[in-house]
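What follows is a group of structures, each given as structure tokens.
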Structure I
Amino acid sequence: MGVSTSSPEKGISVVTVDFPPVNALPVHGWFDLADAVRTAGRDPEIRCVVLTAEGRGFNAGVDIKEIQREQDGRERDGRQRDGRRGATGHGALIGANRGCAEAFAAVYECEVPVVAAVRGFCLGGGIGLVGNADAIVASDDATFGLPELDRGALGAATHLARLVPQHLMRALYYTSRTATAAELHAHGSVWRVVPRAEVLDAALELAREIAAKDGQLIRLAKSAINGIDPVDVRRSYRFEQGFTFEAGLSGVADRVRSTFGQETSGEEDR
């Protein structure tokens, strides 16, 4: 369980995420993922990184229960102190904010191209990862979306906007609806849609083609493409996160998160 790295063939590094049951990452998981991707990209022998996940889905975002546990602890501590709700202790929220920012940036800033191999659900933080990847291969049962408003959060519209047109991004964001792999393929943001069992093989096929290029030149190409990107994704996402933290401090996020799990068993059910 956790984040692991393997090199199945020359020039390719596979970073695998495995946080059962739904790959909702705790704070340390985001930082571990960032470290793994950056380390792989720095290896002079590596020319392409494949990012994938074990289990039912690619990513279910932040581990909201970790934040809820801290919230519950604040409430207990506050009642013990003076009978009122505690007003401090936002370590999990801050950690998740910083961890997501680092993981998303690590994918975008990786020195070599990153291919995301997506099976099943790709939600919340998963959108941040694939939106910053260089290419996406997805299973025919894959779904992509941001249920943030249903989870007392904001963010990753920056990355969803890299997958779908502007007005569709807004509609998906406001409704918490998802888009299928086939729909994203039609928009040009998913490279290939294949049966679930063939996702990793298809991602490795693309990675193999990329890794056949000159190693120094492919790194220059990655830097050049990032350099002409019209959006500074790191700054744009951090701007969004400021509103997430405002929602947390104002109590809005706690109010919404308090209903998490009552209507659905988790993000993967969306």
Structure II
Amino acid sequence: MCLIAFAYHVHPACPLVLIANRDEFHGRPTAPLGPWQDHPDILGGRDLQAGGGWLAIDRRRPRLAAVTNFREATPPQPAQSRGELVRGFLAGDDLAVAFAELRRVDGNDYGPFNLLLWDGDDLIVATNRPKPHWEAVQPGIYGLSNGRFESPWPKTRQLVAALRQWLDSPAGRSSLPDEAADLEPLYTALADEHRPADRELPDTGIGLERERMLASAFIKLPGYGTRASQIVMLGRDGRALFAERRFGADGELVGEARVVVGRG
């Protein structure tokens, strides 16, 4: 996953609302949104190559995990997949702070990552760049992509602005984590293919041409691009909505799902 915007204790009915795009090679085998076969309480898509995930929730407990890669010119060969972080948190019982604290010890065993963890009480952002560390998130609206937390990349700023606009709208404020939630403005923001001017682009060491190719919210390149757009609403009443649109190699819509679960 390469782009996330989330609102923490901003929506009147949901302590956490998250929208995200997962960018990946189209040849990498992936399962669509659904319960994981070996962990039925975990709900999300799944990487069938390494067995982990990029964004998932617990269907019975208030827990969420999401991971992005941290862009580097020559990333190291990791001992463990980043997706294992998502699986490890959701399959275990550690609170977010405890799980993030453990990553200060073994964080460099994984590829460069940003990790978002929520346990119903605390929302934590952890990373292993420039060294393993974590921080607690305060109420507000934030963006997370492939650089440091809240780095002002154009696509991150634009997605945060779109989420804020939806939250400020009557439709957004009144949407609940159910089948009737009005998600179309959020999907529209996630589908944005606009490329900003060169002067706005970050310099992550991969060269200007590649920065341009990866600069839009929705990426469409030969063999690589946005595979899924996902929306999660976690309600104060224990309900959770997880919606997903999946895309093929040409950016065409190939599947869609909307799952509502209730806890307790």
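Rule-based calculations on the coordinates, nothing more; no lab input. Since we're looking at a predicted model, the values are computed, not measured. Cβ atoms are built from the backbone, for glycine too; each structure is taken alone.
Once FRET efficiency 1/(1 + (r/R0)^6) of positions 131 and 155 (r between Cβ atoms, R0 = 25 Å, to 0.05) is calculated for every structure in I, II, which label goes with the largest value?
Numbers: I: 1.00; II: 0.45.
For this comparison of FRET efficiency 1/(1 + (r/R0)^6) of positions 131 and 155 (r between Cβ atoms, R0 = 25 Å, to 0.05), the top structure is I.
Name the one structure among I, II that Rg and Dmax of the Cα atoms in Å, for residues 51-178 alone of 16.8, 54 was derived from.
On the way: I: 16.8, 54; II: 15.3, 47.
Label of the originating structure: I.
Tell me which structure, out of I, II, gives -5500 once helix-only ellipticity at 222 nm (-39500 (n - 2.57) for each DSSP H run of 4 or more, over all residues; to 500) is calculated. Before the final figure, lay out each step's value.
Numbers: I: -15500; II: -5500.
The read-out was computed on structure II.
Any idea which of I, II comes out highest on distance in nm of label points 7 Å out along Cα→Cβ at positions 59 and 219?
On the way: I: 2.5; II: 3.1.
The maximum falls on structure II.
Output the label of whichever structure in I, II has the greatest value of distance in nm of label points 7 Å out along Cα→Cβ at positions 43 and 99.
Working: I: 2.4; II: 1.6.
Result for distance in nm of label points 7 Å out along Cα→Cβ at positions 43 and 99 over I, II: largest is I.
Given a value of 65, 35, 34 for Cα extents along the principal axes in Å, calculated from one of I, II, which structure does it belong to?
On the way: I: 65, 35, 34; II: 49, 41, 34.
For Cα extents along the principal axes in Å, the value 65, 35, 34 is produced by structure I.
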